[in-house]
Structure 1
């Protein structure tokens, strides 16, 4: 998945990673993740933070290293791109822009 990213995207991810990694350990700890989440106005529980880490923690270290961080962001970026594409396709069919696709809008005769 990381091979699908541009050099500039990887550079941005690296900059973000090291801005989160306050103790320069080359890993994001649960405490560092909590600080970032709180700075975004979110207040996840310790359980939620552990779950967030475990979703990408390939080596079961309890922390997120840079390759795991890249994987986490790349998956989220791909999900966002897919969601955007689905919305575009929906809008093609929703001719009257009412948020619904009627039978008439589906009729391509």
Structure 2
């Protein structure tokens, strides 16, 4: 019974946990001093940091956007699981007949 509806929701939840962990690790390894990518700022000889204003910093924006999306997707999957379990308790016959597509769309 590995292909049950609740397992489908659990798999998607764990996929978002993995996605968030990978993106978080990538962000932490690419950012210098948790400020930005190495190409986005200059470190002066006295140790002060100056951001380069001429660049559009699209790589940094993309990485942060994906990180925020993955964090929000984790929260939405936890919410989707809670709604599904609540519906199983209060309306078991209706929930069993319906698919999990609504929860998948809500989660992602």
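Please treat every number below as a calculation from the coordinates, not as lab data. Owing to the predicted nature of the structure, the values given are computational and were not obtained by experimental measurement. Cβ atoms are built from the backbone, for glycine too; each structure is taken alone.
Each of 1, 2 could give helix-only ellipticity at 222 nm (-39500 (n - 2.57) for each DSSP H run of 4 or more, over all residues; to 500), but the derived value -19000 comes from 1.
Taking distance in nm of label points 7 Å out along Cα→Cβ at positions 29 and 53 from the coordinates of each of 1, 2, which one would give 0.9? Structure of origin is 1. Looking across 1, 2, the calculation of mean count of other Cβ atoms within 10 Å over residues 5-12 that yields 11.6 traces back to 1. Starting from the value 43, 12, 10: which structure in 1, 2 was semi-axes √(5λ) of the Cα gyration tensor in Å calculated from? The read-out was computed on structure 2. One of 1, 2 was used to compute relative contact order in percent (Cα under 8 Å, 6 or more apart), and the result was 32. Which label is that? The structure behind it is 2. Among the shown structures 1, 2, from which was the value 13.4 of mean count of other Cβ atoms within 10 Å over residues 61-68 calculated? Only structure 2 yields this read-out. Calculating distance in nm of label points 7 Å out along Cα→Cβ at positions 45 and 69 for structures 1, 2 picks out 2 as the one with the greatest value.
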